[in-house]
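What follows draws every value from the coordinates through simple rules; no lab data is involved. Here the structure is a predicted model, which means the values were calculated and not measured. Cβ atoms are built from the backbone, for glycine too; each structure is taken alone.
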Structure I
Amino acid sequence: MRGYTPAYQAKTPASLAEALELLHSQPSHWKPLAGGTDLMVLLECGTLETKNLLNLQNLNELRGISVSASEISIGALTTFGQIRDHSVLAQECPLLTEAARSIGAIAIQNRATIGGNIANASPAADSPPALIVHDALIELVSKAGIRRLPYSDFHQGYKKTQLRPSELIKAIILPRTASQERFYFYRKVGTRKAQAISKICFAAASDLNHSNYLRLVFGSVAPTVLRCFKTEQVLQNHHVLDRKAICAAKDMLAQELSPIDDIRSSAEYRLRVSLNLLEDFLLLARQKQSNVGLDH
């Protein structure tokens, strides 16, 4: 079944103010359209329910990457190609750079936007695990003003977010970090090495100086992206990252994850691979810690 194009209406506001006025005056009437790499698939399949599309392409207020002394702001309409090629992000937020590089083909990376990837609210999206590890904030804008909240609180369930009908995603805010002793780890597992939807996505980070900074975040294993606080706590309770600590962490992770069977993979496969990815990360982190100790 294919979508019947004449059944849809598209409106292109000339400014952010005009877009927000439309959303304010007709809440839930308009579906924001950014890069369209998700919505156009639904349209082609005839399953795009919303008939009124608000094309955001002319809103330069939502584009670009700006860097200040304390934070990096990424406009919602910034493409993954732009994120992939940004030098400051590559140095300070490498998980997001790696996620951008893993999304689709080059053509998709040059069209898909970070705001669209977030608003689509798929638990299999590639950027959310990286954003949570990097302690991102999300900036939402409406006619009433701007509000910020931790990105980790934004997704509330499958395809459910804190975005109000009158709001747009304005930007993602990333705190800058000067830490040179932080180990980052990003893995996406799909049917192919490229151009595949995630079966499991894992982003993690730890400080190599044995501080309490630790982040373990999985995608595609729950209704929303999942940060594994209990597994992090198990590791933080061990003063040495030895085999005992790794086994204890894997045992706890097996309790925290509740993956499902679906068309892309089985729950058993997702759990087994997730445990293997955690072990890979911890073994590499231990190796890095040993190297830092020798350097010192």
Structure II
Amino acid sequence: MRAHVPNYQLRTPQSVAETLSILANEPRRWQIFAGGTDLMVLLEAGKLAHQDYLNIWNLDELRGIEVTAETVTLAALTTYTDIQQHEVLRTEFPMLGQAASETGGLAIQNRGTIGGNIVNASPAADSPPALLAYDAEIELTSARGSRWIPYSTFHRGYKQMDIETDELLARIRLRRMSGGWQQYYRKVGTRKAQAISKVCFAGVARMEDSQVVEIRIALGSVAPIPLRCVRTEAVLRGQSLTKNIIDQALDELAGEIVPIDDIRSTQEYRLQVSLNLLKDFLANLKTSRP
């Protein structure tokens, strides 16, 4: 079944200001259309419920990657290809580049955007676990003004987000990480390319001597939202990675995630893979001296 294209309206604003004005003046009528890599799949399947779209693909105001001494800021229309080609992102935020490289094929990577990946709000998306582990912040803007929020608070439930009907996701900000951080990213799918993840794991940690000074862990496809595992982090933070502490962390993670059975995998498989990935992450952390 396919959707009937004439049923849909696609309007192309010429600026962010015009986009925000339309969203403010006609609340709930318009949905944002960027790269369209998710929306066009729904259109082809006849499952695209919304009918009026604002095409922001050509808005240069929403493109570009800005680097300062403290932060790297990605505009919402930054594509997966842009991410992979950016030197600072490749060097300092390799998990994001790996996620981008494992999202679809080249055509999707050239068209799909980091902002679209976030607001599509799929719990199986590849970049959100990396963004959560990097403690990203996002900027939501409207005709009323702009606000920055921690990305970890953005997803409230399945397809439920902290974004108002007149707001647009504009930018994603990452704090640059000083030396000593170790990073680990794994996507587990049916095949190596163009597969939706069964489990996606991202972790960063900083060690001093044999202790975990700081750690952030995030998973995808194991809960209704991309999940930052703060309870599991708390078990590990400030501890040496003894067998007892690792076992406690595994028990905590098993209670913190809520995997389900679906067409791609089973609850039991997702749970076991998540535990295995946490064990592998911790086993690969190298001790260092302050």
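So if we calculate FRET efficiency 1/(1 + (r/R0)^6) of positions 148 and 188 (r between Cβ atoms, R0 = 30 Å, to 0.05) for every structure here (I, II), which label has the highest result?
On the way: I: 0.60; II: 0.40.
Max of FRET efficiency 1/(1 + (r/R0)^6) of positions 148 and 188 (r between Cβ atoms, R0 = 30 Å, to 0.05): I.
Tell me which structure, out of I, II, gives 3.7 once distance in nm of label points 7 Å out along Cα→Cβ at positions 204 and 268 is calculated. Let's see the in-between values first.
Values: I: 2.4; II: 3.7.
Answer by label: II.
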